[in-house]
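Next up, some structures in C-alpha cells.
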Structure I
Amino acid sequence: MGLQVFYAAISVYGWYHWLFGGVDRTELKVSLTPRWLWPVLLVIWAAGSGLLGTLLFQNTDAALPYIDSLLTVGSLLAQWMMTRKYVENWAIWVTLDVAYVIVFLNRGLPLTAFLYFVYLLLAWRGFLEWRRSYQSTAPAVSPLPQ
C-alpha cells in the first residue's frame with residue numbers, strides 16, 4: 001500500500017513539474033540525465049536496495065527479498081526520473097520490466113509476467129517517443145543513438 005501512496009504523490013509532483021519545471025516556470029522539456037546525477041542515483045539505488053532487501057529478509061517471508069528490493073528501488077528512481085523528463089528513465093523501465101517478467105515467470109505467475117511484458121512494450125514506445133522529442137529540441141550533436 002505504501003508504494004501506491006508514493007506513486008500517487010509522485011504523480012502529482014510530476015504533473016506539476018512537467019507544467020512548471022522548465023525555464024522561467026514554463027513546460028518542462030525532455031532532456032538527458034545530467035552526468036553528475038548518475039553516481040548519485042547509483043549510490044541511492046545500491047544503498048536503498050540493500051536496506052530494503054535486509055528489511056524484507058528479516059521481517060517478511062519474501063521469496064526474493066534482495067531482487068524485489070533492487071527492482072522496487074529501481075522503479076522508484078525511474079519514476080522520479082520520469083518526473084524530471086529524463087529520457088533515460090525509459091531505458092531503466094525497459095530493463096526493470098524484462099527482469100520483472102523473468103521473476104514472475106520464475107515464480108509461476110504467467111499473467112503477471114504478461115502484464116509486465118505489456119509494460120515493457122509501453123516503456124519501449126515511451127523511450128522512442130521521448131528520444132524523438134529530445135532530438136527535435138537538442139543541439140546538433142546528440143549522445144543518443146539514432
Structure II
Amino acid sequence: MKTTDLRTGGCLCGNVRYTVPSAPLATVICHCRHCQRQAGSAFSVVAVFARSEVRIEGALSTFEDRGTSGQKVYRQFCANCGSPVLTDTERAREQGLIFVKAGTFDDTSDLRPTTHYWTKHAQPWLALPDGAELLDQE
C-alpha cells in the first residue's frame with residue numbers, strides 16, 4: 001500500500017517513464033470494444049489525473065482512434081515496446097484531464113476502480129462488482 005501520493009510508472013522497456021504528485025481523481029474501467037482491442041484484454045483500467053500534473057520522460061507515439069462514442073481518442077504508447085501509457089480525448093483536454101493506463105504504474109496496489117463505462121460491451125463472463133457505478137456510455 002502506498003504511503004505517499006507521488007506515483008511513478010512507465011512502459012515495459014523503460015524508454016518512457018512518468019511521475020504524478022498526487023492520487024488519481026478517479027480510477028475507472030472502460031469496457032468498449034476499442035479499449036478491449038487496444039488493451040488486448042476484457043477492458044482497460046485508467047487512472048484520471050489533472051493533465052498539468054503528469055510529467056513524461058521519453059517519447060510517446062500516438063494513434064488517433066474514433067472511440068465508441070465517435071469522439072477522437074488519442075492512444076499514446078511507447079514506439080519501442082508498444083506499451084499503452086496514456087489515453088487522451090478532446091473532452092478530457094477541455095476539462096484539463098488525462099488518463100494514465102493503470103497497469104503502467106510501478107505500484108498498483110491501492111488503485112480501486114469505482115466506475116465502469118460502456119458496460120453494454122462488457123464480456124458476459126465478467127461479473128461486475130456490487131456497488132460500482134455502471135454506465136453504458138462515456
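Taken together, the values in this text are just the output of simple stated rules run on the coordinates, not laboratory data. Keep in mind it's a predicted model, so treat the numbers as computed, not measured. Cβ atoms are built from the backbone, for glycine too; each structure is taken alone.
For the reader, a short list of remarks on this structure follows.
- Answer label among I, II for the case where relative contact order in percent (Cα under 8 Å, 6 or more apart), calculated from the coordinates, equals 21: I
- Of the structures I, II, the one that 15.4 was derived from, the read-out being mean count of other Cβ atoms within 10 Å over residues 36-43: II
- Identity of the structure behind 37, 35, 29 (criterion: Cα extents along the principal axes in Å, calculated), options I, II: II
- Given -25500 for helix-only ellipticity at 222 nm (-39500 (n - 2.57) for each DSSP H run of 4 or more, over all residues; to 500), calculated: source structure among I, II: I
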